[in-house]
1. If semi-axes √(5λ) of the Cα gyration tensor in Å computes to 48, 28, 17, which of I, II, III did it come from?
2. Given a value of -22000 for helix-only ellipticity at 222 nm (-39500 (n - 2.57) for each DSSP H run of 4 or more, over all residues; to 500), point me to the structure among I, II, III it was derived from.
3. Using Rg/Rh (Cα atoms, Kirkwood Rh), for residues 63-222 alone for the comparison, can you identify which of I, II, III gives the largest number?
4. Which of the displayed structures (I, II, III) returns the greatest value of relative contact order in percent (Cα under 8 Å, 6 or more apart) on calculation?
Structure I
Amino acid sequence: MKRILHISKYYFPYHGGLEDIARSIVMEMRGRYEQRVLCFNHTHTGTIRSTEDGVEIVRVNAPLTISSQPVSFSYLQILRQEIRSFRPDIIHVHFPNPLIGLLLLLIPLDGIRIIIHWHSDILGKQVLYRLYRPWEKRILQRADTILTTSPQYKEHSAPLRDFIGKTQVLPNIIHEPKLLLQPEDKQAIEQIKLRFSGKKIVFFLGRHVPYKGVDILLQAVPYLSDTCVVVIGGTGEQTAYWQQLAAPYGDKVQFVGELHDDEKRRFLYASDVFAFPSIDRREAFGVALAEALYCGVPAVSFRIEGSGSMWVNQNGKTGIVVDALEPRAYAEAVNTLLQDDVLRTQYSDAAHLWIKKHFLKDQLYSLLTVYGDA
């Protein structure tokens, strides 16, 4: 049986787009390959080994974080030990993870195939990136296969431009079971609607970071129909700033904080429009967007050339893609869906079918071809 060493920045129970995809792959490949996971310890409680779901997880202590990159002084030694003891046939490494890219170049990897899973380019850190870029190019040259998450990202990623011949698209997937309606959901969904006085719900869910574009969504509020309320889920570094921007609008904008899986599902099914106002290619795909569409919530997003969100939200089919990063234009698109029940229902049905066809776990089985026979 082939052995695969998965290298992720963090790993479950840490939740992030990259980490969720890494775990989905590990879970779906169980029984077909012998697997091990190497990652940083997000709890900063030393280096920990555990077995979860039948797979050994090695979490390396990382006492420092510099510009979003965990830093560990023991990682190189542990990486060498894992390669020596586990003897992987394949290393499947998730990028961006600059430190790991550097370390892999310092270790002899003769006979080991390298698969780089390219979730996004490094954006917004130009000084550091200029220093790292030559090393990034070397590890991309060393890779046997590069996986990227959408045709758009494959086409527009500058670092991948010289390696298109060995780049394949493996779409991100959503975890369908957590989105299936449960018997107790009906009453909870009705309670959510009553909580907002029966108004139509425009729902945002995601990390509160600048590129999510919620400041534009909030600037659009004065132009939105009075029949709706904007509900903002999640937390992050921008929360206080966004709350300050929202304060003049009173109850028309409401923050609901971090939501667990059951709450997320119920809020999605209670919503009428999903707000996805991300503004640049740091939004490489949009798993939250795909989850909303699966739940039949038409989305309004911005045109971001090279982002997979342009693939996930199909303009005029599953929702509306707004060309200009402009609040009034965004509000007009949202109002179009709020005011046209027939169109909203049409998009809702198409959205669910689109996600079910293209972004569920069956897509991961194309990895069997990439990995080769077990």
Structure II
Amino acid sequence: MSAAPARPRPLIDALLPVAALVIALMLFSLFVAMEGQAPLEVLETIFAGAFGDAFGWQNTLLRAAPLILTGLAVAIPARAGLVIIGGEGALAFGALGAAAAALALAGSPNPVIWLGMALAGMLAGGLLIGFAGALRQWRGVNETISSLLISYIAVALMNHFVEGPLRDPASLNKPSTLPLAPEAMLGNLPGLDVHVGLAVGLVCAVLAWVFLRFTIWGFTVRVVGGNPRAAAMAGLAVTPWVIGLCAAGGAMAGLAGMLEVAAVHGSCNASVLVGYGHAGILIAFIARQNPLAVIPAAILIGGIGAAGSLLQRRLDMPDATVLVLQGILFVVLIAMETLRGRAWRMPQLPAPRLAKATPAPEEPA
């Protein structure tokens, strides 16, 4: 009897990130127990620091604003089968471009300054990661390696310009570009102590989701990501799509750098590099490259990061302890990916064996 056809496991696949989170929390509990801490107390402190009160939510959402954009920087190219991990460099380049645009537009109306900074930041980040896509298509260079190496170059260039040609002479101990005027800083959302960058990230995530899911161009992206050779044989221009999606992802990270300059720091300096670009890789993996799912994933990772200071104050643990949790979660997620998409078969019972009928003896004539 032939075996039953393999059946997909959509529900199990959807629960894999949840299972990864649970396993990561268990492994993290083992780690803190080995450090002499009570695991339940540590986990409770992390939750309190992230979501326990209004102050915790404020810090979480402040971190989530750039994390949404750096998560999109990985998720958007991934829809075309590309693994881009240069978000940190694109954020740095975007921050540098935004600061340079602010200097060039000094004295202009604030909306003009903000628009110029946003365009400059997106252009800088887009060119950086788009170059990694071009290297892949035209020279056969792996985009993961090239985006990582380009990221280091971008950070070095940012430090060069911040400490050299664009340095504010008044920034002695901490080299920075000339600061924005206080009135040129981006404000907070109405009723919240969180800057408007959160709304920008939410809008970008929703637009990316609509584009990829409900438009013919999004269908094209899925075809290119599913089988580039088949897409090329079907007449699709694969190379422009690959480079364009890389540039779009870099533009999101560059916009995150602009928001850090215009809404948080007021200038471009080393403080903009706090690992948001690297955390975006984890966020995209949790979200399964779904732009809409990037939002809750960014809030989760932002909350974990926001709880570091509370761990230090209450339990005298290093604030970098939360990075251990993020690292464990990332490793577990990668391990769980090996289970995704596997099919299962219904167990088959052996067919009953029918006894052969014994012919009745013939009666004598």
Structure III
Amino acid sequence: MKKLLLILVISTLVHSCSSVKKTEKALNTGNYDQAINIALGKLKTNKDKKGKQPYILMLEEAYAKVADRDINNVSYLEKDGNPANLERIYNTYTGLKKRQERIKPLLPLYLSEKGRNANFSINNYDQKIISTKEKLTNYLYDNAKKSLALSKGKMEYRAVYDDLIYLDKITPNHKDTKEMIEEAHFKGTDFVSVTMKNNTEVIIPKRLESDLLNFSTYGLNDHWTVYHSQPQKSISYDYAMLVSLREINISPERVKERQLEKERLVKDGWEYLLDENDEIVIDEEGEKVKVDKMVKVRCEYYEFIQFKAANVVGNVQYRDLRTKQLLETFPIASEYVFQHVYAKYNGDKRAIEENLLGYLGQRAVQFPTNEQMVYDSGEDLKNKLKSIITNYNFR
């Protein structure tokens, strides 16, 4: 017990020294916020313990240095007068406020060796934040308005969209920002027209075509790409996706049979154990010794396997509707196998292995139609199609 206690004490001391060294390293390399995070984590509990003194001292130093650095940076950026710096100024002021708000709950922090409370300069940055946010809001709005009118490419509209999302985050519902976000998103979106072509001699079930082209069931989550199987007149499509089926092969209905001769020893009650003279063996307590009676049983096992398969082969083509160029072609294939096993027997069923007994309760079933086989292959085909769509990048 004493040894375990000693190990725990040593482990705690080693961990504490390691944390102090990490804090010192962060402080000495200018990673002040990292030093503050480590120190605050250590001071959340038992802040008045003697072992926490180094963290208080380093927290005081790191806080003073990072606050001084941020204030100097802001002062320089404000003198520069470039509106492009407003976001950085705003984020710095909000950072200053958040940092001191994290420290406030721990105050006061007493430095016993220095006989004083640690010094943290707490300022009210609210007015600075409000005034900078107002300037930044106007700058972002005016800039986005201008960019929205002048942008031409999809990527430019997406950049405008990102700026507007940030604007709406810091100043929700500012003027017509919501409408501008919708416009930027619409203009930055790639619209894809999807069609399916059956180049086989087999009729595709209507419900299969409907399922494959129902993109709402694919669970796609691409913010900048929209697929339409029913073209809309109000939309100018950027790309076309053609799902072309070249082959649909359906095997004949087959029933494979096999007959097995089964033989095994099974327990069939009990009998008295006999010695070499065919006399009943008596145990030490004078009781007659009983043993399992084993008998050899035989059985003929007849198994039937119903089998039918469907194979669909095709490709997916992407085409740029503006340049009329073929972008890429992906092969696509799917297979569905119907298999049903049933069996019967003649003789003693106990001779049949456990893994075969389940088939004895089965009966022959009707084979699925060709149309059903093609439709059932559609789930696998749909997964292949989803994989292509998800991984394809137009840019």
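1. Structure II accounts for this read-out.
2. II
3. Going through I, II, III one by one, Rg/Rh (Cα atoms, Kirkwood Rh), for residues 63-222 alone is largest in III.
4. Biggest value here belongs to II.
Laboratory data are not the source of any read-out in this text; all were calculated from the coordinates shown. Quantities reported herein were computed from a predicted structural model and do not represent experimental measurements.
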